[in-house]
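K.L.:
Structures follow.
No value in this document is a laboratory result; all are computed from the given coordinates. Bear in mind the structure is a predicted one, so any value in this text is a computation, not a measurement. Cβ atoms are built from the backbone, for glycine too; each structure is taken alone.
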Structure I
Amino acid sequence: MQHTIAVIVENRAGVLTRVAGLFSRRGYNIKSLAVGETDVPGVSRMTIVVNGDQKVIEQVSKQLYKLIDVIKVTDLTEEEYVERELIMLKVFVNSETRTEIIQTVDIFRARIVDMGRETFIIECTGDQGKVAALEQALKPYGIKEIVRTGKIALSRGTKEQKQ
């Protein structure tokens, strides 16, 4: 089963390496990892997606708490939460495909953020399914480059990740 874990950490050099190393030492592959500062100075939030059963996730959480810079660990999987990913695609375009690509972008509520003579750069945010569907829809036109973030997530409602 896939789990989405939120980890609140002190924003110090080497924290990401220690957290990622914990997973690799135990043989768990991180499917997605996104890190960013929070509204609290000196504190960052990691959103980690990893495969494993509940027992594995509980063990990983216990090990994360042993790391000096870890403040809080939450498995969001059992909660209601909102998730998003970002994808940017550079797609080949010509006079014949330009209108079709623009229509496809509109259908997915994505945006064209750069227009060149031969390429468009398109950005889209959404859940994993929406992002993957846009990528599939644009493949026939010829994708030159793709960059994609990992999943980020927040609990729904008034519950918040306390520091």
Structure II
Amino acid sequence: MNIGIIIYSQTGNTREAAGQLQEKLAAKGHRADIEEIEIKGKVPAQPGQFELSSSPDPGKYDALVFGSPVQAFNLHPVMKAYLDQLPPLEDRAVACFITKRLPIVWTGGTQAIGKMKTACHSKGAVVKGAEIIFWSGRESREKAVEAVENLAALF
């Protein structure tokens, strides 16, 4: 299967998780490409103060994984803008992941995942699963490995 891992990464944590996922998917015999959403404007991006300068084409993939950090206890505005402008995904299998520092889901992780899933459903995608990946402490790193394995198992 040809899988697109489409991410926005501000600090590198989302990119790191995407790289680990790419390795797991390749080990299962899939082709997995990482594509990054890029912006013009001030970082950290604020709603209405950036424009997408690179919008990866989801149409060339059999399945998709979207990854984004949390910002201000919510889905990052760059990922929200990207998902909002997507064409219909026509029953394509999709998974989502969020990266965040605070190891508490109610500090934006659950809400961000919910918004990603809703956006994907509204485009006709079939959301197979989602994970929240925390990036603080040794225990969180171990759980991050488990989250990546869970995502890879969806395909």
Structure III
Amino acid sequence: MQYTRTVEALKQGTVIDHIPAGHGVNILRLFKLAETGERITVGLNLSSRHMGAKDIIKVENVALTEEQANELALFAPKATVNLIDNFEVVKKHKLELPETIEGIFACPNSNCISHTEPVKSFFYVKAQNKDTKMQCKYCEKVFSKDIVAVVR
């Protein structure tokens, strides 16, 4: 089987590759990548020798920090985040689950003060078995990452 590239090269920016198929759109939405105003190339359900199928996101002129890249590990722990300069990979972020996440997700607890007070959401992140749990700093309730991700 011959391998062909199905997404064009990026001159400057960030490539998030090896996203589990079906999670690319969630990552775009949760991390507000479309709000950058930059050109974004998204590939969904692309064939992958290692994963069978994968998603990929390329964002021009945006360089994700290591902290931002690690936040992606919640939903795509085996993803690769590459910074591109002049069509070359200049840095690869090795993803690690962050200990905390601030300002991205809303607390699912409607009684939490984070909904009524002028504070950024803040969660402690803990890996448990095959799930990742997130504990709200304010109400101290613990949720599955999947529940936290759907609340907006």
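K.L.:
I have 0.93 for Rg/Rh (Cα atoms, Kirkwood Rh), calculated from one of the structures I, II, III. Which structure is it?
P.N.:
Numbers: I: 1.06; II: 0.93; III: 1.00.
Comparing all candidates, it corresponds to II.
K.L.:
Can I ask one more? Among I, II, III, considering only distance in nm of label points 7 Å out along Cα→Cβ at positions 90 and 122, which has the greatest calculated value?
P.N.:
With respect to distance in nm of label points 7 Å out along Cα→Cβ at positions 90 and 122, the highest-scoring structure among I, II, III is III.
K.L.:
Which one of I, II, III has helix-only ellipticity at 222 nm (-39500 (n - 2.57) for each DSSP H run of 4 or more, over all residues; to 500), as calculated from the coordinates, equal to -11000?
P.N.:
For helix-only ellipticity at 222 nm (-39500 (n - 2.57) for each DSSP H run of 4 or more, over all residues; to 500), the value -11000 is produced by structure II.
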